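Colleague: What follows is a group of structures, each given as structure tokens.
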Structure P
Amino acid sequence: HGSDGSGIPPVQTAWTDDAEWLLLGMASVTDDAEAVASYLRRQGHRVGVVSVKLFHPFPEADIVHVLQGKKAVTVLERSGTTALTQLVNQALYRGVENHRAERHPGIPGLAEFPLVNTGIFGLGGHDLQPRHLVAAFENMISGRNVPFFYLGSRFFTDGASPEMSVIQEQLKKAYPETVSMTLETGDNPHLLPKEALRVRFHSVGGYGTIASGKLLTDILAAVLGLHSKSAPKYGSEKSGAPTNFYLTLSPEPVKITNAQLEEVEIVISPDHKVFEHTNPLNGLVPGGTYIMQSGQSPQEVWEKLPDQARRTLRERRIHFL
């Protein structure tokens, strides 16, 4: 039972018994971490996930018990103040003190301090993709093992213009520590079963996109008998601004919570002017479906599409409705 009387354990874990490396966080990010850890374990990596359910009083004894004997832990923080990292470090320090002499009742003695890294994510609504969590794990097992970094944020752009490259070099010289504050990432791992469906809405804030998305989620999940997870893009409540809504349907529970869907099987666009401010076909897989709402005839809609859009629809054999 939880120490707050809720019946929920203050610390929940996944695969920590045999893990050498841990991802630790609070709230929904640990669902994303579990999806990525499951993928990494299939690759043979001994990684586990720690989900902290109680912030105050902090469950120091549980944290020390779980982190005992681990090589490294990356604390996932959605705040620049790194309060969670500080509490984890304090618990570990008290465990080390108790190894010498019992000074903090109830906390196990800790012979060796695991390396503690901090990964900041989600600031300003920046997206957290599975590849970022893979990079956080790879950082732990690498020789560099950077102790502090940002996930989903980039300080410098690859392929910048000559003018911007000069500015970036000046910034690197003035703030050299920022170079190591972001991690190199690869492609996103595919974490969903083959039968899963990913859907992206393109609309305008204030047009009822979120309500429509929620309703469609409930209907499709019930009719198809699938698990579902959906969410609007950060800032979707802004009236009049272009926005997205993301929906995932799967025969298995959907763990990925925070990531915007970069690849989808279906795109739905109630916004008939969508091509004026974005490319709704980005990330639509070959053989996917694009549904566009319009009061015009199919021929008129097709003729008004940008040349590049018509080319993409043909090349990827996308079903256009």
Structure Q
Amino acid sequence: MRRARAVVGFLVVVLYVIPVAADPTPFLGRWNLTSVDHEPTYVYWLEVREEGGALTGTLLNRGGSPLPLPAISVEGEELVFRAASPADRPSPEFRARIEGDELVGTVTEGDRTIKWLGRRPPTWGDADANADHAFGTPVELFDGRSLDAWEVQDKEQPSGWSVVDDAMTNQAKANNLVSKQKFTDFKIQAEYKLEPESNSGIYLRGRYELQVLDDHGKPIAEGGHMAIYAWEPPRVNASKPAGEWQTMEATLVGNRVTVTLNGQTVHDNVAIQAITGGALDANESMAGPIMLQGDHGKVWFRRVTVTPIMGAG
């Protein structure tokens, strides 16, 4: 996923803060927000902070990168905030109340209002992606002949994927592929290649995107190849040139991940901070599928193997 912070509907706006006029304590911290009774499901991530007697916040507005909120306040028992938006569009307004352990709210943009429900992210234990794990039987998600292990994210649109020369590849603006099988803790190994200037993504549990990008020879960036998109850049640029087959391996245990790209370690037992833009859902404590991004650029995958971890070390 390659989106600049100032484009694609998620424009950076100068941050200002609102003096705290009511008790913000129940709202502070991080929340995973999910739309209610809406198709497709919309997923957001919110962090509310109190700094120097004023509220600030950050929102991941479904896609792209998390951005600072241009306005946030507590009005009576309601948390009210606005999302960043381009100058020619109304700024979406979010309103929410605490009900039990949940944040219950709405987002209004123009004449459309969507209900959503917020829950706290899970409290992760002392996971270690590098421990001595007990692995199960590898699951081959691509056999070189068919797409039988996959379904598409958008059921109303055609796949746009096919098998060519023993690799699965996408047309322009294809659907995203979602594995039929779900996984909790696992090791994934993939082999793929890209067209020049192309990009894709590999979503772990359908929630955490490892960026796939043609950026050979470029500086390290938070949106670089094998970045945990918008949260954690790779520690080295290990990309091969476009057109060459590349190999990645990731071990995910809880929220900890170790990733190698072309034999070089790019993440070493890193804690994933939160869901990334484009996540299928925000149910972080549950098993989830592998998702391959097909709507951005041309990519070929000739191997996708997932080996479940039966007992974390």
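Colleague: If you rank structures P, Q by FRET efficiency 1/(1 + (r/R0)^6) of positions 107 and 219 (r between Cβ atoms, R0 = 41 Å, to 0.05), which sits at the top with the largest value? Write out the running numbers ahead of the final one.
Modeller: On the way: P: 0.20; Q: 0.70.
Going through P, Q one by one, FRET efficiency 1/(1 + (r/R0)^6) of positions 107 and 219 (r between Cβ atoms, R0 = 41 Å, to 0.05) peaks for structure Q.
Colleague: When helix-only ellipticity at 222 nm (-39500 (n - 2.57) for each DSSP H run of 4 or more, over all residues; to 500) is calculated, the result is 0; to which of the structures P, Q does this value belong? Don't skip to the end; give the middle numbers.
Modeller: Details: P: -9500; Q: 0.
The value was obtained from structure Q.
Colleague: Using the calculated result 16.5 for mean count of other Cβ atoms within 10 Å over residues 115-122, pick out the matching structure from P, Q. If you can, show how the numbers build up before the last one.
Modeller: On the way: P: 20.5; Q: 16.5.
Attributed to the structure labelled Q.
Colleague: One of P, Q was used to calculate relative contact order in percent (Cα under 8 Å, 6 or more apart), giving 20; which?
Modeller: Numbers: P: 13; Q: 20.
Value 20 for relative contact order in percent (Cα under 8 Å, 6 or more apart) corresponds to Q out of P, Q.
Colleague: Looking just at Kirkwood radius over Cα pairs in Å, which of the labels P, Q belongs to the structure with the highest value?
Modeller: Numbers: P: 22.2; Q: 20.4.
Result for Kirkwood radius over Cα pairs in Å over P, Q: largest is P.
Colleague: Ranked by FRET efficiency 1/(1 + (r/R0)^6) of positions 27 and 251 (r between Cβ atoms, R0 = 35 Å, to 0.05), which of P, Q sits at the highest value?
Modeller: Values: P: 0.85; Q: 0.50.
Across P, Q, FRET efficiency 1/(1 + (r/R0)^6) of positions 27 and 251 (r between Cβ atoms, R0 = 35 Å, to 0.05) peaks for P.
None of the figures in this text is laboratory data; all of them are computed from the coordinates on show. Computed from a predicted structure; not experimentally measured. Cβ atoms are built from the backbone, for glycine too; each structure is taken alone.
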